[in-house]
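Structures given as structure tokens follow.
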Structure I
Amino acid sequence: MSISYTKLRGCDAVRAAANNSRFVACFTTTGDDGYGYSLDGAIAWGRVHHGRRLLLADGEPAAAAALVEAVLRDEPPQRMMMSREIMLRLPESLRPARVGEWRWFYTDTPPEPVPGEERVTWLRNDEAGRAGIERLLDEAFADASTRTADEQVKAWFGVYGEDGVTPIGCGAVSGPAPDVPFLASVTVHPSARRQGLASAMTAWVTRTLLAAGHPFVSLGSMEGEDATHRLYRRLGYRDTHALMSGSVETVTA
């Protein structure tokens, strides 16, 4: 069955069609880049993520699933990401064979001060600084998808060890939207865990970014990481979307 949807040109049009949803704003740029689709109050939009075409969706689940199904047949992407409610309404043949499940969090409220924040700073972004971050990620978060070569990374924050040179904790300020920071690859070296550094880093960078004028700060965390979720909630983050994402096969009519 053919479904008639509205095509949107430019990320500003996508945001407007989504009533300036925080979730949609987090995963779009601004201006004339990007494209999207709308149907009965649901929204789908596309962008390039790590070199692959990504389709995202939001809105009332039944309408969003109908929209996604139509778009998948007309303009198939290589990956897709949407809420669990939308994904599970799609025919099984159109879903990714393997999915990752995670939660999207955001806050627009500066967190209360946390012990250890005085140790947090912006990390060096020169060649030596990036090499130190890469070594830390290799040892503490080997499957981190956000690395120092990622073009969406604006800055790295973290904590240096006693030598003042070697990072023992780090995180990236990333995301496609210049006005909405997305925190990624937040980790602490195994030897420095259970000192509250993850909480201190997240609190410090959240407050710093909000003070700089960003409307909110966002991040993602995989399902099952309950201790991490509790940490973010203690800092005032709210998880509003339980997401599924994965690669999709070429769709045929």
Structure II
Amino acid sequence: MNKENNTTDKNKGNGSEMNPIEKHIGESIANYNWSIKLKIALACRKLASEEHAQTLAGHVTVRAEDNTFWVNQLMVGFGNTSQSTVIRVNEDLEVVEGNGIANPGMRFHLWVYKARPDINSIVHTHPPFSSALAMTGKELAVAHMDVAMFYNDCAYLPEWPGVPLADEEGRIISKALGDNHSLLLASHGILTTGKNIETATVLAMQFERASRLQLLAESVGTIKPIEDKQAQEAHDFQLSDGVVKGNFNSWGSQLLREQPDIED
């Protein structure tokens, strides 16, 4: 059994009462029974459609059993990933299921998983607007309803530790993330996490949107902060299971219609 469905998330401020919209979405998503491999392929294709992976640098991982991890393989770009190209590796990045090799850059994911047992999926990419923001020395600004999911939930690593191929980078990145779900890495890119792949993917997609909005806003004026109470409420709503999975499943359904080879 895959661990992504068996652990609870440290969702900050998440109340116990389900809002009516979440309840309705939760009922509608019960019909989706996609495998983890297919979900990873769908995540990769969606991220590719928004320029998250113009090279082979990005990785999407999901925690599995016995200290193993599902991951997209190195020599297949996000835009070409299908469920048959997803592999499972151990802590030494040795393939235990499937064919191919893992990107050695995913090693820092292992440190995040060790530090955060509540995390079951990680996305790391270098999308253009977030990468541009990462070049400025500024943190992500949360000043719009659509990106409130990052309110008090996005860390910033101000110094680039280099290409994350060694354990030292893993220690630095996992420490910088802290108890947040997202991280902006200076001169590098983004890291998003969640209790499942749906959350990590939605956060990655919205991180790029947030960065784009910030750069656009700063080009014409001063960003106006939003009220704490409303921001926290929007954060909790946007990261609720029903809303997150509703977004992911909507994207996935469209991708399966338009790109049926994802299921190959």
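Coordinate-derived values only; no laboratory data. Everything numeric here is computed off the predicted structure, so don't read it as measured data. Cβ atoms are built from the backbone, for glycine too; each structure is taken alone.
semi-axes √(5λ) of the Cα gyration tensor in Å, for residues 94-149 alone computed as 29, 16, 11: which structure among I, II? Derived from II, not from the others.
From I, II, which structure was percent of Cα pairs over 25 Å apart = 41 calculated on?
Matching structure: II.
If you line up I, II by FRET efficiency 1/(1 + (r/R0)^6) of positions 102 and 142 (r between Cβ atoms, R0 = 35 Å, to 0.05), the top spot, with the largest value, goes to I.
Across the set I, II, distance in nm of label points 7 Å out along Cα→Cβ at positions 190 and 214 reaches its highest value in structure I. Among the shown structures I, II, from which was the value -8000 of helix-only ellipticity at 222 nm (-39500 (n - 2.57) for each DSSP H run of 4 or more, over all residues; to 500) calculated? It was calculated from structure I.
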